[in-house]
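I've put the structures underneath this note.
FYI, it's all coordinate maths here, none of it is from the lab. Note that the coordinates shown come from a computational prediction; the quantities given were computed from them, not determined experimentally. Cβ atoms are built from the backbone, for glycine too; each structure is taken alone.
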Structure P
Amino acid sequence: MTMRRRVLRTIAACLLAAAGLSGCSAPAATVPEGVTADILQRRTDIADGLLAISITNGSDAPVTFTRASYTSPRFTDPMVWDEGSRTLGVGRTLDLRIVPTELSCDGAEGPGSVTIDLVDDEGRTGSLDVTPGDPFDLFPRFADEGCASDALARIATVHLATVDGDGQPGHPADVVIEVTPTGAAGTASLDGIRATPLIAMSDDGEAAESAAIGVEISGTDAPSTVWVPIVPVRCDAHGLADDKVGANLPLDVTVDGTSIRLVPTVDDAFRSAIHTFVTDYCGT
């Protein structure tokens with residue numbers, strides 16, 4: 001056989017092999033019908049600022065997914081869950097925590113899209129794009145509050161600092177709020193404060209769901225302090241044992257014409273002060 005024929009035969013064999021491999025490639029996984037997704041925020045995730053892609057398997061067979069992402073016009077980049085594979089049984093729901101990306105405060109409204117990457121029992125992969133539900137009416141409030149919170153941070157820091165009380169059973173105490181302007185131009189107002197499952201506002205010693213504050217804030221003001229009287233919501237033994245967000249007292253703030261609920265991040269010292277107050281008040 002001449003060299004030319006051997007080369008041609010080799011080329012033909014490679015082309016046939018390539019064609020055969022192409023024809024035998026694994027098909028994509030069948031995407032099941034009935035898999036849905038919601039975007040939500042559980043109560044225990046509020047202080048940490050996390051969201052969740054909540055996936056429900058409404059199909060007639062278990063599904064295994066390896067990745068999920070949420071893309072929204074109100075955020076600059078997709079929010080991705082990528083922590084290995086999970087298998088979801090029929091009728092089951094699983095929350096996948098995601099960290100919000102940078103807000104797009106001039107972005108358009110819209111529900112966005114959830115993409116779920118799937119794999120079947122034979123290792124075939126596929127993906128599913130769904131329009132997420134919003135069962136708790138999270139949007140556009142979440143994005144609006146985030147943008148307003150960023151605007152407030154440019155003007156002043158609002159900090160839940162400590163609890164001021166005499167430590168006597170049945171005596172209300174004061175939550176101490178410190179306002180530290182940044183020196184930048186701009187104004188805002190600290191309108192009020194709200195109760196949590198552990199702490200209520202004190203209205204002549206009676207528990208109230210909220211209290212008005214009405215303090216105007218300018219970025220060029222001197223630092224200031226606000227005291228708000230509080231009482232415990234409950235004195236049973238499970239009140240403190242079950243507490244997760246009781247110290248995260250929401251504040252009502254208006255900035256750039258937008259009224260928001262701001263849930264400040266609290267440190268361990270403030271959380272401990274809240275728990276000590278409840279223990280002293282309840283005499284336990």
Structure Q
Amino acid sequence: MSSFQRIAILGPGLLGGSLGLAARGAGCGVILWGRREDPVRSARQLGLEATTDLGEAVNGADLVVLAVPVGAMEALGARLKDSLKSGALVTDVGSVKTLPHEVATRHGLPFVGSHPMAGSERTGIEAAREDLFQGAACALTNDGGRSEHEVAALADFWSLLGCRVTVMAAADHDRAVARISHLPHAMAVATAAAGLRFPDDGMLAAGGFRDTTRVAVGDPAMWAEIMMENRNALSGALEDAAKELREMLAHLAESDQKGLERYLARVKECKEKQNRPDEPTV
């Protein structure tokens with residue numbers, strides 16, 4: 001049982017809706033807030049309590065979860081401080097962590113960041129799933145120096161929903177997700193764009209193309225915002241990806257099959273070690 005008995009989730013999208021279903025399934029009291037009536041109505045159709053009244057949502061909540069785009073947190077954060085009950089904690093589910101901590105500091109919010117590494121190329125509360133967080137990694141960031149008790153309570157909450165929790169600094173989080181989340185999305189987009197340069201070629205596409213480009217159909221507005229918010233770390237990751245592409249191009253230009261094979265074998269070994277996290281690396 002979570003120590004958070006009442007949870008207010010601000011933002012009834014895929015993550016907010018899935019979090020509401022999962023938290024309710026774990027025995028927590030849940031209410032969702034949304035600005036617009038349509039997603040709030042959809043949340044109610046899922047059996048969740050939902051409202052367009054922010055004060056009603058936040059009143060009495062032990063945990064307030066910002067499940068809105070990071071760019072919307074500034075305005076929302078400004079409205080929250082005076083509505084929180086004593087002892088309440090605020091977290092989020094954003095893909096970057098430095099900016100939410102800056103927002104929380106500006107508005108004096110009792111904030112510990114969360115990033116459950118779960119999602120889908122689908123968007124909206126209609127795509128919500130109670131099991132979305134099962135087996136997912138979840139990073140917590142405590143740059144604001146909240147108490148160990150609060151961090152432990154938040155870690156226990158995410159663990160209750162099936163997540164594997166780790167705690168790190170916001171800057172370390174943003175550097176890491178630039179490479180293992182934002183870069184793969186950018187590369188999927190680039191692969192889809194290059195692979196479909198001649199659209200009729202898509203009739204021959206099979207599993208390899210489908211698997212490597214699946215996330216390229218994600219919400220463009222959401223992903224443009226994420227990429228811009230983490231642009232410094234992502235730019236470095238994309239530069240490294242460009243170096244890898246140039247190495248393959250060099251082997252092809254020189255008809256160096258052996259060199260290309262060694263390169264492919266080196267990357268294959270690196271990926272296989274990532275698939276075996278218990279194996280020591282050098």
Structure R
Amino acid sequence: MDEGEERMFTTLISVAELDSLLQGDSSLTVVLDCRSYLTAPEKGEAVYREGHISGAGYLHLEEDLSAPLTPQTGRHPLPDLTKLAQTFRSRGVSKETQVVVYDDCGAAMAARAWWLFRLLGHTQVAVLDGGYPAWLAAGLSVTDQLPSPLPGNFVAEPEMSMILLLEQVTGSVSGGMLIDARTPERFRGEQEPIDPVAGHIPGAVNRPLQLNLTADGTFKSAELLRQEWLDFIADYQPQQVAHYCGSGVTACHNLLAMEHAGLHGAKVYPGSWSEWIRDPQRPVATGE
């Protein structure tokens with residue numbers, strides 16, 4: 001990086017680093033609140049309106065980051081990418097913008113927005129490590145004032161190779177590694193609080209997203225994540241790995257951890273478990 005060149009954040013950004021960006025030319029940085037609660041979809045925007053990082057806009061999981069449900073889809077279908085690009089422009093995003101996304105649950109929700117930005121070709125996007133709780137703990141500025149950003153000029157250049165399609169899932173298990181980001185209990189089919197069928201896609205293996213985090217809700221170091229993920233994927237290359245979860249949201253957390261660790265090129269199966277089980281003819285596995 002040349003002297004004086006601005007650093008680009010593409011995976012994680014610390015509270016101190018974001019504060020420094022906002023103390024500078026804040027017009028070059030767009031912060032987006034992604035707080036969302038799967039069992040209370042209306043709560044995310046409500047808590048955003050009560051208080052958020054100064055200048056932050058809001059991205060709604062169901063309305064902005066997902067398409068409407070159909071009988072064939074999972075719970076959070078991929079949004080229309082043309083509409084999503086317009087949403088990003090309306091939040092002030094341009095080609096040169098550093099985007100920072102955050103939530104209050106260890107990046108489980110914000111990682112979806114991070115991945116969608118990358119899917120549309122915008123790599124200068126990072127997740128706030130520790131999220132809103134870390135920002136509050138640092139005593140930094142919050143507000144209930146809603147921003148009025150000038151529209152950006154972001155133009156999407158989708159990279160569809162980042163997606164594992166439903167029809168590719170079976171082949172990916174035999175030719176690669178399919179990783180489930182849900183809790184072990186859900187993976188084994190011992191409990192299922194959200195979807196009507198318990199279990200996992202046959203051939204998948206389980207690495208819960210919580211293993212990417214430390215006790216304080218921040219990510220483990222890139223070095224530690226790299227070693228843990230290399231041990232986990234063993235003889236597979238990162239490009240042979242695909243991630244899924246319940247609905248294609250928290251799967252992005254495992255992808256984020258791999259990318260932060262320098263293990264590039266894994267995919268996400270966006271439909272995930274909730275799409276897989278829409279067809280009762282598709283096989284279901286339980287146990288380890």
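Assorted remarks:
- At a computed -8500 (helix-only ellipticity at 222 nm (-39500 (n - 2.57) for each DSSP H run of 4 or more, over all residues; to 500)), which of P, Q, R: R
- Label whose coordinates, when P(r) over Cα pairs in 10 Å bins from 0, in percent, for residues 113-176 alone is calculated, return 15, 18, 19, 21, 13, 10, 3 (choices P, Q, R): P
- Which of P, Q, R yields 68, 44, 32 [Cα extents along the principal axes in Å, calculated]: Q
- Parent structure of the calculated result 6.2, given that distance in nm of label points 7 Å out along Cα→Cβ at positions 89 and 185 is the read-out and P, Q, R the choices: P
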